[in-house]
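What follows is calculated from the coordinates using simple rules that are stated; it is not laboratory data. Given the structure is predicted, the values throughout are model-derived calculations rather than measurements.
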Structure I
Amino acid sequence: NVAILESLGEGVVAIDPMMTVTYINKIAADFLGVEKEILLGKSFALSKQPQCHQLIHEAQSKGEVATAVLVTDKKPKRYLDAIAVPRGEAGAIMVLQDKTSLHKIIDLGRDLIANTSHELKTPITIIRGFAETLHDHPELSREVTQEITTMMVANCQRMDTLVKNLLALAAVEEGLPLARLQECDLVDLIEQAKLSIQAIHPTAKIEIAPKGEEPFVLMADSDLFLQAIINLLDNAVKYSKPPAEVTIILERGPHEITLHVRDKGVGMPAEALDHIFERFYAVDKTRSRSLGGSGLGLSIVERIVEKHQGKISVKSIQDEGTTFTLTFPI
């Protein structure tokens with residue numbers, strides 16, 4: 001029985017009427033952030049989890065099952081579904097289920113709605129203000145009218161970018177069907193991405209530097225992979241002083257292909273690197289908005305890389321440049 005309890009994915013704690021821990025499995029101890037040996041045979045109060053203590057007391061005093069969602073105050077923070085079952089004179093049993101991933105998804109959805117609403121509100125307000133100006137003042141000169149309509153178009157493009165990136169993010173989250181995977185020549189895909197970026201930023205200098213003559217072929221979804229490279233190049237060019245200089249280095253090892261996207265742009269402070277792949281995160285929000293950024297581009301890149309069982313990392317020095325490194329198994 002003990003072996004079965006130890007192999008469960010749920011935490012199990014048995015407590016006598018005096019709140020002494022008579023049994024605790026390893027996963028419960030991990031959830032609570034304590035060592036088994038510290039609690040076993042000791043007061044449950046040593047767990048320093050007052051929510052759990054209160055839940056067990058409630059189950060024992062009422063003689064009925066008590067449930068609650070508990071948030072541990074020890075790192076990493078966990079959301080636990082806790083069920084306390086009274087056992088009369090034998091005490092109580094508490095079962096803990098880790099629901100952290102579910103709560104993260106809920107929080108992510110809530111943040112996504114809030115951030116999207118905020119990002120859409122500003123351009124909509126600007127467009128509405130300009131539209132009312134044009135409506136109320138038909139006597140405005142042609143030059144002023146053209147300046148206003150140019151700003152209206154720019155804000156429409158900003159909303160269009162946001163919506164397209166949200167759709168791209170949703171498409172990535174749906175999964176990666178095996179039927180869409182095919183052998184892709186990464187040099188060809190990077191060339192396509194380069195042409196797309198130079199069509200928008202004609203002065204950008206983008207160099208592709210494959211190391212070695214071996215083919216850089218990867219089983220991938222070509223559309224998603226192309227999107228990831230375009231996003232990285234677009235980010236590198238936007239945050240570089242013109243003419244932007246970007247180098248893409250390809251390396252092939254015995255078990256992986258590595259791709260480095262290196263720019264000589266403005267770089268990022270060290271404290272930003274832990275947040276750079278978060279949705280709607282911007283190192284410089286004012287600059288990001290002025291450049292038409294949605295704050296989703298790098299989040300999309302990270303998800304695409306993960307869907308291909310790859311890894312992505314970033315190194316950056318302010319005023320010197322940034323390098324994104326993508327590694328994929330072969």
Structure II
Amino acid sequence: MTSRLDAHLQNGSLFVRGFETCKPRALGFSELLADLFLDLPIVREFKRGRYKLSKIGGRKYLSAAILQTWKDFGGSGQPNIAIVEFGDQSASDSTEGHVLAELFHQAGFAARLVSPDQLEYHNGKLNAQDFQIDVVFRRLLTRELLVHFDLSHPLLRAYRDRAVCVVNNFRSELAQRRSLFDLVTDENVTAGLPFSDRRLIRTFVPWTRVVSQKKTRYKEREVDLPEFIRRTRERWVLHPNEDTGDQQIFVGAEMSESAWDRALRLALRTPYVVQERLPLNHELFPVFHYGELQMKEAEISVHPHIFNGKMQGASAVLGSSAGSPCPLGIAPVLVLSES
């Protein structure tokens with residue numbers, strides 16, 4: 001129902017290097033940041049001139065997609081929505097879940113942020129204390145849930161019984177593994193697709209392979225994958241197959257030969273993919289660091305948001321490095337046009 005593309009803009013071209021289908025980030029923060037930015041005095045003054053700024057906005061599309069998914073599930077009326085995630089539910093600003101809860105309230109839904117350990121399932125109803133749940137807006141991975149609970153957890157039982165509508169459902173996690181990009185960039189797999197589709201893939205998706213001891217094709221020639229990665233490290237980025245935040249991204253151009261060899265050995269033991277490194281788009285941004293304002297160079301990544309198959313809204317992330325797991329921050333995406 002809701003997903004986010006990890007995309008990269010370069011000279012007007014867009015490259016898709018990842019797909020986030022479980023707990024896609026910045027759904028709530030992006031429009032809130034845009035509102036704050038547009039309300040700045042300097043921005044209001046700028047808008048009085050030749051140009052106008054407008055936000056893309058995904059808030060209404062998210063609410064509409066939730067309602068449509070609920071109706072497709074067989075529900076009627078306005079559903080009660082539980083945003084399920086791990087974390088401190090009492091802290092007013094600890095996670096984006098609080099922003100999403102407020103967003104759903106504004107759209108007319110009853111919504112509550114809950115932790116998995118607050119859920120109870122009795123008589124075909126999923127509840128969090130006195131709150132009966134119709135829709136679970138899931139902001140945790142299956143494996144995160146199963147680290148703490150077993151298959152008898154109330155959410156899993158209610159999901160199995162179709163007693164609750166889960167957004168996104170657990171099957172959607174398959175689509176966010178980067179090994180999917182191995183399939184779509186492998187000409188042996190895509191040979192049956194129309195030429196126009198294969199051309200689109202070559203244009204917008206960087207060459208990707210699951211790291212393993214194997215031979216594969218790269219630009220019409222057969223290569224031994226590990227040795228090829230080792231010899232041409234400046235071309236490549238090693239990504240965890242599934243982005244969880246606790247595994248490192250390795251950028252060959254930013255590493256020594258020995259460090260790259262160690263990263264490659266790790267990638268051969270753990271599910272990793274190797275992906276062509278895209279030309280980076282860097283700009284200077286003001287950043288507060290320990291109370292001091294500094295100008296720092298940051299990489300810009302744009303993340304289009306997709307609701308029920310339609311691209312509606314976007315967010316941006318500023319990163320200090322392509323290999324950094326911690327972004328400098330989320331930034332609003334605005335449209336600049338002449339008045």
Structure III
Amino acid sequence: MCSKPDFNPNLFSTGISEKDYKELIKNPWHPLFNRSIAGLYPPASTFKIITASAALQEHRTSPWTPFYCSGYIKVEDKIFNCDLRTGHGKIDFTNSIAESCDIVYYQLGLELGLKKIQTYAREFNIGLLTGIELPGESAGLLPTSEWKEKTIGEKWYVGDTVNLSIGQGYLLTTPLQMAVATAILANGGIYNPPHLVKKIESEQGDIIFEYKPENIRHIQVDTANLEVIKKGMRLAVTKGTSTAANIPEIAIAGKTGTAENVATPENPTGENHTWFVTYAPSDDPEIAIAVFLEQAGGYAGKTAVPLGTEIIKNYFNIKKQQRHE
């Protein structure tokens with residue numbers, strides 16, 4: 001787990017100086033803030049793996065159901081655009097994952113409705129704490145109609161459901177939550193809560209503490225349906241939005257996300273956030289990660305995907321070195 005910008009924890013080991021502490025708290029990039037577990041961001045198109053799971057499980061689509069993307073859809077009196085303004089044309093469901101076609105997920109979100117999307121989001125632990133052994137974890141925000149009425153003073157509109165279906169609108173997640181959701185998918189629907197400490201031993205080799213898996217559960221999505229999504233994520237790497245991860249030595253599967261952002265004093269031009277949720281090897285996963293780049297600008301395929309690919313390559317290179325030691 002990594003959160004940048006960071007700080008040297010040794011500063012606190014013997015008592016931090018007033019000068020060093022002031023520098024940390026006045027830093028405009030807030031290095032003391034652990035973005036991995038507490039930063040809240042729209043997951044953007046990475047959330048489509050959850051909308052896709054709901055649609056398949058609820059029989060709203062099948063692997064090769066045909067769709068048509070003209071580049072936009074009109075819902076009531078509002079236009080919702082696809083990221084590809086010219087449209088994808090004819091596209092089947094599996095390839096809609098690879099190409100990240102917004103129109104397909106707008107349509108599926110409308111068919112599913114808010115309650116169903118919420119139900120499946122919770123299956124993937126969205127809106128819930130993971131319980132990782134660190135202070136300050138956030139549960140994120142999985143919005144409800146009641147929440148909107150109470151917080152904003154407005155009713156829930158159909159357009160809100162459309163936005164939710166592609167991970168935009170009021171939905172907020174932590175990078176850890178999206179890594180967990182990806183691990184659930186890669187693991188065939190099994191949720192194994194993340195943890196940091198495997199074992200603690202004394203100097204004499206006695207085991208003081210050993211982690212025992214708890215709260216493991218299987219999500220209510222058929223394995224066959226998860227395999228469809230995994231196939232789409234592999235296609236995203238071989239021919240879709242994540243081709244920067246298409247390397248010869250490791251078969252990687254992944255899903256990009258480019259989250260719309262608003263202008264702030266630190267980000268006056270409102271540069272996009274970018275995401276890449278990924279696992280490898282695609283046919284027998286060992287590692288699942290979420291890469292999130294705050295205010296990176298541009299598209300995830302050019303920013304988050306190359307970084308995620310390097311992390312996966314380094315993981316397998318380290319494993320190879322350990323085998324030869």
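Which one of I, II, III has volume of the Cα convex hull per residue in Å³, as calculated from the coordinates, equal to 182? Traced to structure II. Each of I, II, III could give helix-only ellipticity at 222 nm (-39500 (n - 2.57) for each DSSP H run of 4 or more, over all residues; to 500), but the derived value -8000 comes from II.
Computed over structures I, II, III, relative contact order in percent (Cα under 8 Å, 6 or more apart) reaches its largest value in II.
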